[in-house]
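What follows is a set of structures to go through.
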Structure P
Amino acid sequence: MIRELFPPGVCVATGPDASDEAALHPEETLLAQSMGPARRREFAAGRGCARRAIAELGTPGGPVLRGLRRAPAFPPGVVGSITHTNGFCAAAVARADAFAGIGLDAERDEALSERAAARICGRIELEALRTLLGRKAEHWAAVVFSAKETLYKAYFPLTGFFIGFRDAAIALFPEADDAGRFEAKLLRRDAPDAAGQRRFAGRYAADGTRVITGIAIPHRY
C-alpha cells in the first residue's frame, strides 16, 4: 500500500521488527537513553524502518539522528521521512540527487471531530470535502490532516521554515474507494519555496485502520 504512494526511486519499509532496539546505532542509542520504554520502542522501530529502507536503496548507511525541531536527520546523500501511529511505523527514503524531499505520514482512518476538522481545514477546503462521495467531510478531513503532516515533513527539512495547518491548502482527488491523489499549495506568502516550488503532488491510501499519505518533491533545475 505504501509503495504505491511514491514514484520509482523511493524505497519504503514498515515495522516494528523484533530486532529494532538491538540494532540501534550507538549514536541513536544515546538519543534514546533518556526515553521511557514505550517511547524508546517507538523510536527504535522508526529508526529500524529507516535502516531497512536505506539498505534497500543501496546507499551507505549511518545513524538517523535529529535535526531542527527534532526532525529525523538522515545520512548524507539521503532524504526521507518516518511516521509512527498506534504500534505501526514506516519510513520512506530516496537519494538526495534524485529527489529534493520526501514526506510520509500515517494516521487513524477515522473521522475527526467537527472542531478538529475546522482547526485543520480552511472554509474552502471543508466546502470541497463536503462535495466528495464515500465519506463524511470530517472523515475526509483525516486524509487532509495526514496530507498536511506529510507536506510539512517534506517541506521543513528543505527550508527550515515552520508551516501550520492553515499555511497550506490540500485538494483531494479520489481515484478509488480507498486511494487517490492530492495537491498541496502553500498559502503563507512569507513561506519560502521548496526546491523552487510552491505546489506539490502526493498520493493517499486508506485501509479502514490507517490513512497513509506520501509526497516526493522533485528537483527543479
Structure Q
Amino acid sequence: MSAVDFADRREQMVTLQLEARGIRDPRVLAAMREIPRHQFVSEDQLELAYDDCALPIGEGQTVSQPYVVAWMLEALELCASDRALEVGAGSGYAAAVLSRLARAVFAVERDPELVQAARGRLAALGVRNVELASGDGSLGWPEHAPFDAILVSAAAARVPPALVEQLAPGGRLVLPVRDERGGQSLLRLRRKPDGALETRELGPVQFVPLVPG
C-alpha cells in the first residue's frame, strides 16, 4: 500500500469513524489526520491499520481503536501549552497524537522493549516533545509533575492515588476503571481550584489491564 493509499485511509478513518460519531475538537481531528497509525502497528497488521478496532502490538497489549483515542483526547480538553502524561504508552501512537496537542508529553510504559520500539517510531516521525520511560505507570512520573492532563491507556482497578496527586490545579485525568461487575467505565477527573475532584463517567470501554511494575 502506498503513502497516498494510507493517507486516503486515514482521511476515511477521521471522517467515518471520528466525525460521524461526534468527535468535534478540530485540533484532535487534525492530529488524527496527521499521525500515520500504520507506522505504529506490526507489518502483518498494516492492512488493518485504519480499521475501526484495536490491534495487537505484542506483549499482550494493543494499540487502541482510533475512535477511543480521539474520544479520550477530546475529553482531556487539551491546550497547546499543556504538559501531559500518558500511562501505558504501548506502541507510542497515542503519545504521537498527544505530541501535536500539548507542549510536552511524558509517557510511561512498563515493557522496556515496547519503549525502545516507540522511541524509534517517534524519532522517525521527527517528534521531539515526547519523553518515554519504562516503569510502573500507576506511580506516574513525579519528577515531571504536576501535569495539566493525564491519559491512562489501560484499565485500573481503581483510580491510582499517585496520578491524582500529580494533577495540576485545573488538571484533567481520563482513564478506564474496572467495575465490580467485570466491566469498565471511562472516567474524567478534574481538579477544581479548591483542590477537590470533580468526576464524570463518560461511558463503557474495554482496555487491557493496568499492570503495576
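Read-outs: derived from the displayed coordinates by stated rules, not from any lab. Please read these numbers as outputs of a predicted model, since none were measured by experiment. Cβ atoms are built from the backbone, for glycine too; each structure is taken alone.
Taking mean projected area of the Cα convex hull in nm², for residues 131-178 alone as the criterion, which structure among P, Q has the greatest value?
P
For which of the structures P, Q does the calculation of semi-axes √(5λ) of the Cα gyration tensor in Å return 28, 20, 16?
Structure of origin is P.
When mean count of other Cβ atoms within 10 Å over residues 27-34 is computed for each of P, Q, which one produces 17.9?
Only one of P, Q returns 17.9 for mean count of other Cβ atoms within 10 Å over residues 27-34, namely Q.
Just checking, which of P, Q has the largest value of relative contact order in percent (Cα under 8 Å, 6 or more apart)?
The maximum falls on structure P.
Using the calculated result -7000 for helix-only ellipticity at 222 nm (-39500 (n - 2.57) for each DSSP H run of 4 or more, over all residues; to 500), pick out the matching structure from P, Q.
Q
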